[in-house]
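There are structures below to look over.
Every read-out reported here was derived from the displayed coordinates using simple, explicitly stated rules and does not represent laboratory data. From a predicted model like this one, the values you see are computed outputs, not experimental measurements. Cβ atoms are built from the backbone, for glycine too; each structure is taken alone.
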Structure 1
Amino acid sequence: MTYIDLSVWDLALAAALILLNAAISWGFHLGLGRTLAFNTLRMVLQLALIGYVLGWIFAQSNPLWTALIAAIMIAVAGYEIRARQSRRFTGFTSYLLGSGTLLFVGTLTTIYAVAAIIGPNPWYDPRYILPILGMVLGNTMTGIALTLNTLTESAARDRAAIEARLSLGHSRFTALSETLRQALRTGTMPILNAMAASGVVSLPGMMTGQILAGLDPIEAAKYQIMIMFIIAGATALGVVIAGYAAALLLSDNRHRLRLDRLEKEA
């Protein structure tokens, strides 16, 4: 069993469904037409470009090129985390918080998945490293962004209550404990929902792609189970690191709330 090649005409037929989005935007006066057109074009160009780039990278199987592409992916994901926050830390701190967490978590969990579980030879084969890193970054990025946004929004909203606890002698982590707990819960919810729906409500992307490419469904399911475990672990680790780092930045060694370190609400 082999995969079915898609022609440009096949892609054009699929693209026709985007007109539904345009019709909804126009019918309900959402004003999303320009954004929809731009994002659609951006998505097509990005995927087409990465397809050619990955084809070349896979042929080289050079760890330096693999590391370069991985670094670019992490850098862009860090930018996306910052862009998704309505209240962000001032200066370069906000970007470093997201990209630094992704660098650590993405590298650790991807190498663990490829070297310890899959075990290709060589273990740094980009055919395994880059797709798994991409799935880890995509999901962990969402969790971290939600965690940071919830934490900063809640801290600003509940400022009086947090400062009251601090004035009573509580440490900064004790005063921010409920806020941090809510942020961590929000950040982990998407992956928990995805795990609950996998296989019943939806067939995840990795499994669907492998089935369409001709892989036996049982083997595809095994790979999907593995990657869901990896993503869940990466997301949990990422939201905890980012959440506690943000809590540190929102306070100081004198156990004061430092909302002045946040930009004004976007």
Structure 2
Amino acid sequence: MSKAASRLKIGLSACFSHADPTRSFFTGKTLQYVEQSIAHWLMSSGAMVVMVPCPTGSTQRGDVTYAHYAEWLDGLVLHGGADVWPGSYGEAPMEERWSGDRVRDEYDKALVSAFEAVGKPIFGVCRGLQLLNVAYGGTLYQDIQTQLPESFLHRDAATYDQNFHSVDIVQGTRLSALYPGVERVRVNSIHHQAIKDLSPEFEAEAYSVSDGIVEAIRRKDKSKSYIAALQWHPEFHKTGSDTIDDGAVLNDFLTAVSAAKNQSKA
């Protein structure tokens, strides 16, 4: 077997830039893309990263499905981007600008369902955490500053990924086992939405110190396939900085991916 063939293949969900006739490039065309940093973060482990394009739409050709990608790839990562459509959790948008991206929601949920069906591990980042919570029956704050006005400013357009705050790791959780003896860490914060009602499928593994917002979740039932997610962006943390070293989280996910891959071969 070649070295490339033995590497883990991680599917990365796409961000959507919907058709816009006013755009000067790819006029009127839907774009699907990934943010470079998260692909590089995953690749830093030696894994190969494949963006999973949406296989549905009016211009679809062939018979490729979400299930085909789930069978071929070893794990799935849902990354950041547009707001989650409030209708996904039974609410109307409080403001038009928080209407989210319903098309991407349905795409992400279909991906989750396909990978879940074949027992492949799933990891979420920022929007990915929020989408997973909603997909399994939880709800969100549509806008933290509006609904929790005394909270920390979790998204600052001026500082973006340099906006930091402290997070407490829940002791006794898997996350705490990855950071033995560590109770509080520093992370970035780039989100204006957050978990309101936690899905019964998950347990919270970390909370924002200043306002109690959920910052990390993990599936409770260990007999089911691996699902975990972070509200912060590990791909934006700099090596050697005073932020948490997210390598342990990445290794935990990829270890689960390897285990699931080996089990499927048995």
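Quick notes
- Of the structures 1, 2, the one that 1.6 was derived from, the read-out being distance in nm of label points 7 Å out along Cα→Cβ at positions 108 and 180: 1
- If relative contact order in percent (Cα under 8 Å, 6 or more apart) is computed and equals 18, the structure in 1, 2: 2
- Structures 1, 2 were shown, and helix-only ellipticity at 222 nm (-39500 (n - 2.57) for each DSSP H run of 4 or more, over all residues; to 500) at -7500 was computed from 2.
- Mean projected area of the Cα convex hull in nm² - structure with the largest value, from 1, 2: 1
- Once distance in nm of label points 7 Å out along Cα→Cβ at positions 100 and 148 is computed for every structure in 1, 2, the highest value turns out to be that of 2.
- Ranking 1, 2 by distance in nm of label points 7 Å out along Cα→Cβ at positions 76 and 92, the structure that comes out highest: 2
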